[in-house]
Structure 1
Amino acid sequence: MNTHLRTLLTRYPDLESCLRDVNEAFEIWRDSFASGHKTLICGNGGSAADSEHIVGELMKGFISRRPVGEDFLLKAEALYGDHGRYLANHLQGALPAISLSSQLGLISAFGNDVSFDMVYAQQVYGYGKPGDVLVAISTSGNSPNVLHAVQVAKLRGLGVIGFTGKHGGEMAKLCDVSIQVPDDETYRIQERHLAIYHTLCIMLEEEFFAHEGSCGN
């Protein structure tokens, strides 16, 4: 078993029932990034905040430093001299991810002009490409705007990873993998979601970036 998964189970033994789905989610996510694709993430309320949190762990150093490659450094120096070195030394390797919950202007415009239950679906339709991943977060599994986003993601050829609670709701039937934490209290579901996605983000970071020392948030 992966060391980080073992740590997760030590802290939350009840998540053993989710272990196979967490592993499958990692494989889907890893394969998408390895093929040069991006991740879209959505949720409501606390799950919207989780969407932004996940983006923060993917788009910059999380546990490890992620220096840019030597080729980029040399190109930056050749084009901009000392300032190019500054740019290269202050950038970090990224796994491309977008929080659909953060697009306030688009969400308010589309919700006002068309329908609020389609604000995430519209973004999936606009941003999503075959091979991308949608991470859909709903503690009930029945949030209409998240369900519509999942449905459009399937139509557009995206892989779909769901984070939900014990019962899974309608979302569990639609996702490629549904991580259903064994609780039905919203705040407890969210606590476990955070522990799981932190673990997945660490595993992804180790997969794609060499360790160059710690990097705290």
Structure 2
Amino acid sequence: MAVRIVIADDHGVLRAGLRTLLGTEPGFEVVGEAASGEAAVRAAVEKRPDLVLLDVSMPGVGGLEATKLLKEKLPKTRVLILTMHEESGLVREAILAGASGYIVKRALDSELINAIDAVMRDELYVHPALTRELLTARPDTPRHSEPSSLTRRECGVLRLLALGYTNRQIGEELGVSVRTAETHRAHIMDKLGLKSRAELVRWAVREHLID
């Protein structure tokens, strides 16, 4: 079954380009468009899409507020932010608002397709350039204490998982086997009562383990 998508951006040329791009990809169907946050919410409520591709800066209700409204009205609909803004603080706000992904407009077509595929697998996608920025950022808000239920190594694995590292990449970063990285991940999810990477990322952002 095709992934049903609503495109929300105040630039008509961009919407047309996205509609053409997604229309050529098997498994995607664009079912609606919107030029404002309010219109995006209305279109989503009417069309009940699987995914809303949403800009941050739009007339009236902006993308972050629209994300909150969409998740309140349609909790099963994923929101993927597509924007020109590359500030790590906006990434954090989008994730906390309920977005399943954040990708910048300079991304390649293939990166957008990969991002959509990822969020539809219930993963949380952040554009690689922003992932690096999140990793090195020094947040203004003090970090909470590391969760006492986790070991220091598990806290390190948790942060890498939240930043989008695969088990193989975590193993390479920490000098351990893939199986060991998988074991750490399972222990972390169990200790924190989390069921998916998306839940893990939102937990890490909320607790300021990444910013």
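FYI, it's all coordinate maths here, none of it is from the lab. Quick caveat, the model's predicted, so the values are computed rather than measured. Cβ atoms are built from the backbone, for glycine too; each structure is taken alone.
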Where does the value 2.8 come from, among 1, 2, when distance in nm of label points 7 Å out along Cα→Cβ at positions 13 and 197 is the thing being computed? 1
Kirkwood radius over Cα pairs in Å, for residues 53-148 alone was computed and gave 14.0; which structure, 1, 2, did it come from? 2
Thinking of 1, 2, which structure, once mean count of other Cβ atoms within 10 Å over residues 29-36 is computed, gives back 18.9? 2
Relative contact order in percent (Cα under 8 Å, 6 or more apart): greatest across 1, 2 for structure 1
Check the numbers for distance in nm of label points 7 Å out along Cα→Cβ at positions 101 and 125 across 1, 2 and tell me which is largest. 1
